[in-house]
Structure formats: C-alpha cells, structure tokens
Structure P
C-alpha cells in the first residue's frame with residue numbers, strides 16, 4: 001500500500017506533466033498548525049531540506065503557523081538535519097507533571113515549560129537562522145482585538161464565542177476580533193492578503209522567541225504572549241486560529257511578478273482548512289483558486305489506518321495516555337518511523353515521475 005498521496009492544483013498539475021518536479025521549481029513551502037499531526041512530516045522535512053533542496057540555489061519562502069512555524073524555523077538552522085531530529089524527539093517526549101487534584105496542566109505551566117524549551121532549542125542560533133542565505137522565514141500569529149485584546153478569564157471565552165459566530169457568517173468578519181500578523185525575517189509576503197485582515201512585521205533576534213511562542217499559543221492551553229517587540233499591543237495567540245492550514249492566496253503577492261515557483265506543501269491531509277474555527281465548516285475545506293499552483297504531499301488515508309490506533313498522532317493522545325508517557329511515546333515513535341515510507345516514496349517519484357499518481361487537489 002502506498003503511504004504517500006500527491007495532489008496538485010490545475011496550474012501545478014500542468015507544470016508537472018510537462019517538466020516533472022525539480023528542487024529548482026520550488027518557491028514556497030508552507031507548514032500547517034495541527035499539533036502532533038505534524039510529527040508525521042518529519043522524514044519528509046529532512047529529505048526535502050537536507051537532500052533535495054540543496055541541489056538547487058533559488059530563494060525559498062518558508063511559511064509556518066504553530067508547530068509548522070517551529071518546523072520551518074528549525075529548517076533554517078545551520079544544522080537543520082540535527083535540528084529537525086531534535087524537534088521530533090523533544091515534541092514526542094514532552095511531558096507535564098500534574099499537581100495534586102489536577103487533570104490537566106495549567107496554561108501557565110505549559111507556557112513556562114515551552115518557553116524554557118525554546119530558549120534551549122534555539123539558543124545561539126537565532127541570528128544565523130534569520131539570515132539564512134536562501135530561506136526567508138514567515139511566522140503567523142493571531143492578534144486579539146476588542147474582547148480578545150487581552151487575556152481574561154471571562155472576556156476571552158466570550159471573545160472566542162463571538163469570533164466563532166462571526167466566522168460562520170463570513171471569514172473576513174472574524175477580522176474584527178482576530179488579526180493575522182505575519183512576522184518575516186526578510187522579503188515581501190509570498191501570498192496575497194486581500195482575503196483577511198493582515199499586518200506584516202519584521203522578525204528579529206529581539207522578538208523571535210516571543211513570536212514563535214505566540215504562534216504556538218493555543219487558547220486556554222497556553223497563555224497568550226503580550227508586548228512583542230516591534231508589534232502593536234494586544235494578546236497574540238496561535239497562528240492557526242486565523243490560518244489553520246495556510247489556505248492562503250499563493251497566486252497573488254507583492255512579489256508575484258518575480259516569483260514563479262511552485263508551492264510545495266507537505267501536509268498531514270488532503271484538505272487545506274482556512275482557519276481553526278473552520279474545522280467543522282466542511283464547505284470551507286474544498287480547494288480554491290488560491291491553491292492552483294500548489295502541490296500537496298499527504299499521507300494516504302488508507303495507510304493512516306495501519307498506524308497505531310488507526311490514526312495520526314493528535315492532541316487527544318495527551319488525554320488518552322495521561323501520565324503514561326512511555327505508552328504515548330511508543331505509539332508516536334511508531335507512527336513517525338512508519339512515515340519514513342512517505343519520504344522514500346516521494347524520492348522515488350521524483351526520480352521517475354508518473355502523472356497517474358498525481359491526483360487533483
């Protein structure tokens with residue numbers, strides 16, 4: 001059974017049919033939010049960034065939210081192979097001791113632990129990863145406005161309730177409560193921003209840690225991040241809230257005249273869901289013209305059924321296994337080891353591309 005499925009938008013499919021796919025064709029690599037599901041992409045990341053992309057020389061925009069931001073920032077490190085392996089290990093082994101009477105760790109405990117881990121993980125590497133000779137890093141966050149301008153025990157739940165209702169009416173309407181804020185190491189954004197309220201700011205050594213923590217700050221699981229250097233005031237949360245799977249307008253950007261590369265998207269599923277609050281809104285899960293020049297690499301749903309518990313690792317596993325760290329680690333490591341097959345199949349397809357294996361996105 002094939003582990004990997006390849007999906008392509010119409011423009012990308014035409015290009016693949018004429019020329020196949022080379023590393024020099026890639027202009028953008030997005031990386032979605034999705035927590036532990038992103039672990040399944042580790043072997044693909046290591047192949048792409050350490051074996052395949054080094055055969056080309058063009059600049060590439062790396063765009064990430066939440067765990068996707070962590071993956072893309074790590075890909076910019078001087079030794080990205082070691083960094084990506086360490087990210088995988090650290091994420092799999094994360095564990096929070098519960099205090100007496102607690103069923104879940106507090107948001108403050110998770111935030112403090114996560115920040116300590118970020119400081120150790122990226123310490124000494126920030127300057128070099130932000131000035132990578134080829135990769136331009138773009139990290140997405142969600143900035144609260146109105147009821148969500150600051151974190152509050154009563155106002156925050158009310159604000160997210162209002163955000164959900166406004167999002168159901170129209171995705172743009174949610175922009176009155178949550179603004180997309182993108183922090184970039186350099187260059188223009190590789191996507192258009194007419195679809196949603198957006199602010200573009202600089203990612204610097206002074207704000208890198210706060211920005212990355214904010215991009216991973218799941219509401220009510222971690223604390224929001226405030227007072228980010230060089231950014232407007234407000235509470236900054238997980239970039240996946242506004243842009244869960246980065247269903248962005250990759251065809252239209254300030255640099256589109258210069259950029260003709262494909263968007264190569266290692267993803268954990270076929271659907272590219274716009275925002276976190278769109279998860280239950282199935283009509284927003286379909287591909288749009290935004291993805292016309294996108295190639296998605298995703299696990300075969302039938303192959304996923306062969307993994308432990310018949311699914312990808314996910315956040316529910318923290319509840320399922322509770323304090324039984326050893327059992328969760330065993331299950332997650334087994335899934336990640338199995339996903340090496342996806343990377344091997346992609347490498348084989350690159351050597352002998354068969355359009356019969358490429359499905360419509």
Structure Q
C-alpha cells in the first residue's frame with residue numbers, strides 16, 4: 001500500500017489527482033482542505049464513499065493538526081497543492097496569500113520533517129514531499145525564450161511572490177534538514193471542474209449566459225496551456241522517478257495568446273447546439289477591459305528535463321482538450337451554477 005497525503009485536494013488540480021489515484025486498490029488517500037472559495041467537494045463526489053479515501057477539513061497553518069495527521073495516517077507521498085491561486089484576489093488582498101502560501105507551507109514542512117525524522121528503513125527512504133508550484137514565479141519572458149529549471153525567480157504579482165517564497169522554503173528544508181522534497185512548476189492548467197474565475201471556464205460560462213467576455217488589455221498575453229490530466233500524469237511519474245532536491249518544469253507545449261483562446265472557445269460554441277440570442281457569433285460578446293496591474297506578458301516552459309529524465313510529455317492536443325472542456329461545461333451546468341452565483345464577473 002502507498003499512503004498519499006494531498007493538501008488542497010478539493011481544488012482543481014488536487015481533485016483531478018485524487019480522482020485518478022482513487023482508482024487504484026493499493027493506495028490510501030487523505031485529503032486536507034479548508035474549503036475556501038475555490039475548494040469544491042462536488043468535484044470529488046465520485047470518490048467520497050470509497051474506503052481508500054478520507055477528507056479532513058482544516059487549515060494547513062494549524063501545525064499541531066498537521067502533525068496529528070502525519071502520525072495517524074503515516075503518508076509515503078505528500079502532494080502539496082493547498083494554495084491561494086487567483087492573481088486578481090492577490091492584488092486586492094495579498095495577506096491571505098501570504099498566510100496560506102508562505103506560513104501554511106512552513107507549517108506543513110515542519111510537520112512533515114517531524115514525522116520523517118522518526119521514520120526508519122524503507123519507509124523513510126520512500127517518503128517524498130512534492131510541491132506543486134507555478135511558472136509565474138519566473139515572471140514574464142521575452143518572445144522566443146523559455147523558462148527552464150535554472151531561470152531566475154522574478155515574480156510580478158503578490159500571488160507569484162507568495163509561491164516563490166513557498167518554493168524557497170521547500171528548497172531550504174531539503175538543503176538544511178535533508179527532507180526529501182521535489183518542486184514542480186507548471187504552466188496554466190485547464191479542463192473540467194475548474195473554478196469559474198480562471199480564463200477558460202470564465203469565458204465559457206459567461207458565453208453560455210450571454211454575459212460579456214472580458215479580455216484584459218489587448219488580449220495578446222501569451223500563456224502555455226496544460227491539460228490537467230497531463231499534469232496529473234506528470235505528478236505521478238515524478239513521485240516514482242523524480243530526484244530528491246530537484247525541480248521540474250511541467251509545460252503543455254502550447255503558447256497561445258489569451259484573445260486567440262477566447263476566439264477558439266467562441267468558435268466551438270458557435271458550432272454547438274446553444275442558441276445565439278441577439279448575436280451572430282459569441283465573439284460579439286468580447287469586451288476589452290483595463291489590463292491587470294503587473295500583468296505578465298508571456299509565459300513559456302521548456303520541459304526538456306522532465307521529458308528526458310522522467311519520460312513525460314503532454315499528450316492532449318490543445319484544440320481537442322479545449323473542445324472537450326467547453327462541452328463539459330455545457331453539459332454540467334448543475335456543477336458550476338452554484339459557483340457562478342458567487343463569482344465576481346465584469
């Protein structure tokens with residue numbers, strides 16, 4: 001048996017990871033999540049009654065509770081995904097991001113170290129602490145260049161700065177205490193069950209409701225898109241083959257402007273069964289809004305390291321993944337409708 005401790009497992013990436021892992025009979029999973037705005041247990045309805053899955057609601061900043069979980073559950077693999085992730089919210093209220101992403105990470109690391117120091121033999125050797133971070137820690141990159149694992153950290157938003165701080169803490173716990181940590185930095189994820197504030201679900205849901213489709217600035221900001229299923233596959237492979245103390249960039253090999261993504265979504269919707277109420281095309285709903293402060297112009301990831309060392313590459317083509325995602329939101333209004341009611345739209 002392999003015991004997995006997953007923080008932030010009710011979030012978008014965490015829930016996808018849990019849904020995948022729960023399909024194996026030789027695993028036990030405990031999910032720690034305090035269920036903020038982006039946490040949604042409805043994404044885990046397919047696993048909530050499985051005997052190998054358990055959910056605990058509390059904040060990772062509560063170190064004593066985290067220590068109890070480690071002692072009781074005795075994890076072999078920790079996936080640390082608990083984080084405040086929405087850039088706009090970090091601009092409006094950076095304190096929440098510092099509390100969870102920095103102090104929460106420090107609390108979790110201390111609990112993990114206390115547990116790991118008591119282990120021995122194969123149980124100690126197989127323990128891994130894998131942190132899921134973002135390419136935003138690197139800042140913005142010029143055209144034709146790519147982030148690699150040696151790129152300097154130059155965060156431009158409070159969110160990115162808090163995740164950069166988290167990465168540095170994790171590296172320090174490895175170098176100082178020899179805790180077996182691995183850091184991953186991924187590009188923009190997309191897929192089903194994603195919180196409606198993110199670009200792709202926001203545009204899809206707004207369009208379905210005939211609300212204007214907000215595009216920051218000129219819409220020419222470049223992002224590297226990674227399907228969440230490919231991301232999960234990478235995280236699993238890293239747990240088996242990743243080098244302790246190392247870091248891996250996980251990219252989707254898709255660099256595309258935000259406005260083009262919006263156009264692609266509109267094209268899919270134009271060819272769907274949705275009625276076009278008072279519009280000729282869903283593109284008629286596009287509205288350019290003031291750019292986000294400190295908005296990075298371009299992200300692009302070089303993932304040669306994980307490709308060459310671990311044997312992972314993204315397998316889902318963006319156009320197909322986007323088509324499937326759009327249709328999932330069309331078919332699953334009951335899932336996102338509650339979140340839609342509480343989401344800040346433009």
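Tabulated results
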quantity	calculated
Comparison of P, Q by mean count of other Cβ atoms within 10 Å over residues 244-251 - largest value held by	P
Highest-scoring label, criterion being mean count of other Cβ atoms within 10 Å over residues 188-195, among P, Q	Q
Of the structures P, Q, the one that 0.90 was derived from, the read-out being FRET efficiency 1/(1 + (r/R0)^6) of positions 100 and 196 (r between Cβ atoms, R0 = 30 Å, to 0.05)	Q
Parent structure of the calculated result 29, given that relative contact order in percent (Cα under 8 Å, 6 or more apart) is the read-out and P, Q the choices	P
Percent of Cα pairs over 21 Å apart, for residues 28-171 alone - structure with the largest value, from P, Q	P
helix-only ellipticity at 222 nm (-39500 (n - 2.57) for each DSSP H run of 4 or more, over all residues; to 500) derived as -12000 - corresponding label from P, Q	Q
Origin of the value 24.6, where mean count of other Cβ atoms within 10 Å over residues 132-139 was derived from one of P, Q	Q
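Coordinate-derived values only; no laboratory data. As the structure is a prediction and not an experimental result, all values here were calculated from the model. Cβ atoms are built from the backbone, for glycine too; each structure is taken alone.
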